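What follows draws every value from the coordinates through simple rules; no lab data is involved. Since the structure is predicted, the reported quantities are computational estimates derived from the model, not experimental observations. Cβ atoms are built from the backbone, for glycine too; each structure is taken alone.
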Structure 1
Amino acid sequence: MATGVAMRPYGATTRAIHWGTALLVLSAWVVGSTMEDSPRGGSRDLAMQVHYSLGVLVLGFAGLRIAWRAVAPTPQAEGTAWQRLAAMGMHLSLVGLTVALPVSGLLDRWARGRDVTVFGGLPLPAPMPIPGGRWWGEAHEVLGDLLLAAVALHVAAALWHRFVLRDGVLQRMLPWPVPRATR
C-alpha cells in the first residue's frame, strides 16, 4: 500500500534532537537498570552519577525539543485522522515522559535530603524543601516503565509504517538519507 508520495523529511536539527534523546534515554535506562545491583561503593556511586548526568541531559534535550518545535514546526502529519491523532498523542506522551521522568528522579533524591551530583562533581542541591520522600522514587520507576512501553509502541508503529504501510513515515526521521528506490 505504498503511497508513492514523497514526504518531506524532518530537518537535521529535529532528527539530531530525536536520535540524541533516544540514545540518552537508552543509556540512562541501561545504567539505571543495573546500578541498583552493584555493591555499595565507588563503582555504584559512579554509576549513579552517570545515571543522574544522563537524566539531566534527557531533561535538557526535552526542553530543547520543546523550544525547537516552537520555532521550527514539523512537516505536515500524514495518514488518516486516527493515525494523525495517535501520532500526536504519542509525541505528547514521549515529550511529557522525557520531562517527568528526570524531574521525578531529581525530586526523589531531594525529597530524601540528598543532593544530585552530575558531570563529575557538579552538585545540584534541592531548590527548596521537597515533600514526598520515597514516593518520588516510586513515581520515577513507574514513569520509567511507562516511557519504556511508549518507546516500544513508538518503534512498533515506525516499523508498521515501514514494512506494512510502506508510506515513508519512518524514513522522514532516519538520521541518514534514504535512497529514493527504497522508499
Structure 2
Amino acid sequence: MKYFFKHLRVVRKHRFEVFKLCCKCGFIWRGLTHDLSKYSIEEIRESVKYYKKSKGKYSPLLAAKKDVGYSTAWLHHFGRNKHHFEYWYDYAAPVKTPIIPFKYMVEMVCDRIAACKIYNEGHYDDGQSYKYFIERKDGYMINPKMSNFLEIVFKELKDNGEKILNKKHLREIYDNCIK
C-alpha cells in the first residue's frame, strides 16, 4: 500500500509540472487532461508493482520491461495518449509515421521536460531533455519531420531555457519542420 501512494505522488507531481508547462505554451486543456490514463487499474497495478525497483527515480514501467520484457501498462498508456509518438505509429499503414498534430507535439515536449524534472529532482537542468532525446532518437519510430521538431526545441531549451516555451515560437518551429 505504501508504494501505491508513493507512485500516485510521482504521477501527481508529473501531471502538475506538465500542466504548468502546457499553460506556458497556451494549451491549458492538454495540461489538465495529461496522463489521466495513469489512474486506470491497468496502469496503476503494474506501476505500483514495479515502483519499489524504480524508487521514483525512473518510470516503473521500465523496471517491468527489464523484468518481463514488456509492459502491459505502457501498451495501455501510449495507446490512449496522443502525446506519445508510439500512438501514431502504424506498421500496416501506407504512411507508417504521420505528421503529428501541433498540440500533441507541444504536449510531448512538455511531458519530456516534466519527466526530466521529476526523475532528476534537485539535479535538473534544461539540457537533460535534449540529452535524453539525442541518446534515443535513432530508435524512435517517428516521422523525421517530427523528430527534427523535437531536436530543435530541446536544443533551444538547452541553450536558452524555458523562455522558448510559448505557442507562437513553437508554432514557427513546427511549421518550418513540416514544410
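To test your reading of the models, identify which of 1, 2 gives 4.6 for distance in nm of label points 7 Å out along Cα→Cβ at positions 13 and 133 when calculated. Numbers along the way, then the final one.
Details: 1: 4.6; 2: 2.4.
Structure of origin is 1.
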Highest-scoring structure on mean count of other Cβ atoms within 10 Å over residues 93-100 (candidates 1, 2) is 1
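Identify the structure, out of 1, 2, from whose coordinates distance in nm of label points 7 Å out along Cα→Cβ at positions 45 and 77 was calculated to give 1.7.
On the way: 1: 4.8; 2: 1.7.
Of the options listed, only 2 reproduces it.
Out of 1, 2, which one gives 2.7 for distance in nm of label points 7 Å out along Cα→Cβ at positions 109 and 149 as computed from the coordinates? Write out the running numbers ahead of the final one.
Numbers: 1: 2.7; 2: 0.9.
Checking each candidate, the match is 1.
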Matching 21 (relative contact order in percent (Cα under 8 Å, 6 or more apart), computed) against labels 1, 2 points to structure 2
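One of 1, 2 was used to compute Rg and Dmax of the Cα atoms in Å, and the result was 18.9, 58. Which label is that? Please list the in-between numbers first.
On the way: 1: 18.9, 58; 2: 16.0, 51.
Source structure for this number: 1.
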